[in-house]
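A short reminder: the numbers here are calculations on the coordinates, not readings from a lab. Because the structure is predicted, anything quoted here is derived from the model rather than measured. Cβ atoms are built from the backbone, for glycine too; each structure is taken alone.
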Structure 1
Amino acid sequence: MNPSIYLETSVIGYLTSRISRDLVTAANQQLTREWWDEHRTNFDLFISQFVLHECGAGDSDAARERLEVITEIPELDVTDDAKALAKKLMTDVPLPDKAEIDALHVAVATAHGVNYLLTWNCRHIANAVLRRRIEAVCRDHGFEPPTICTPQELMEI
């Protein structure tokens, strides 16, 4: 059995969008494409209804492309445990109101025992300051959190 990954929406966005003029973003997009092409088959991938919703938003052509990429990826249920954990993440980390979906991404991955949460969201998820708080809240509520990381960090596997 392969290690499991919850794909947060930003990874799909970086994978499918036009290469940015911003050099850092362009490099991250290239790393994402390399990870997707060369490493994703080493993992069991999962998404949630929140990824589907976010991928389907915005420009219809871009949304269609994002949704096509994830069409075969299994969707994890949003359990009562995940909802309760997301609320705790919002209050105990704490996260701003605009990060509610980010908390739900973390909570769904955590409640399902996923090994990794793959993201480029370094503001509210893959944030070195917040990561320890997120992990502590998950553990305080009886869950082992996934390793939160970027595609670049999973290139060696």
Structure 2
Amino acid sequence: MLDEFDKKILRHVQRDNQLTSAQLSELVGLSPTSVQRRLIKLRANKVIEADIAVVSPKAVDRPLIMLVAVELARERSDIIDRFKRAVRERPEVMSAYYVTGETDFVLVVSAIDMTDYETFTRDFFYNNTDIKGFKTTVVMDRIKASFSLPL
């Protein structure tokens, strides 16, 4: 169970994961040692899942982002598990969600350009007999990039 100090720490760490224990202690009203202990516990309990940075796609020459809705040919657990494994292995897939509704998965995919994306689709989608179909939406402008949750 998270208390108010844990939530304060999480609010600040979500915005800036580079804050030191001393900086966090001033922001939340605890000693640096207490903050460090709480951070270790939050990580051990998987409340904090990862320390990540949001990288600009344009800055690393991968400016094209697509949202891809994927429908599997059949809904069997072995097919779903196989697809999940395949998604995790592809660096082009930035995020992936197993969803309800008319589609089975929604992927966020990065590419250098449309030729690069076409190569990805041929290799990843068209060569996979477990996939019934996919629909791509090209992102025109990234308005917000965040994993922050309201606390």
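See the values below:
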{"item": "If helix-only ellipticity at 222 nm (-39500 (n - 2.57) for each DSSP H run of 4 or more, over all residues; to 500) is computed and equals -11000, the structure in 1, 2", "result": "2"}
{"item": "Structure responsible for 14.6, with mean count of other Cβ atoms within 10 Å over residues 94-101 calculated and labels 1, 2 on offer", "result": "1"}
{"item": "Per Rg/Rh (Cα atoms, Kirkwood Rh), the highest-valued of structures 1, 2", "result": "2"}
{"item": "Computed 15.1 for mean count of other Cβ atoms within 10 Å over residues 62-69 - originating structure among 1, 2", "result": "1"}
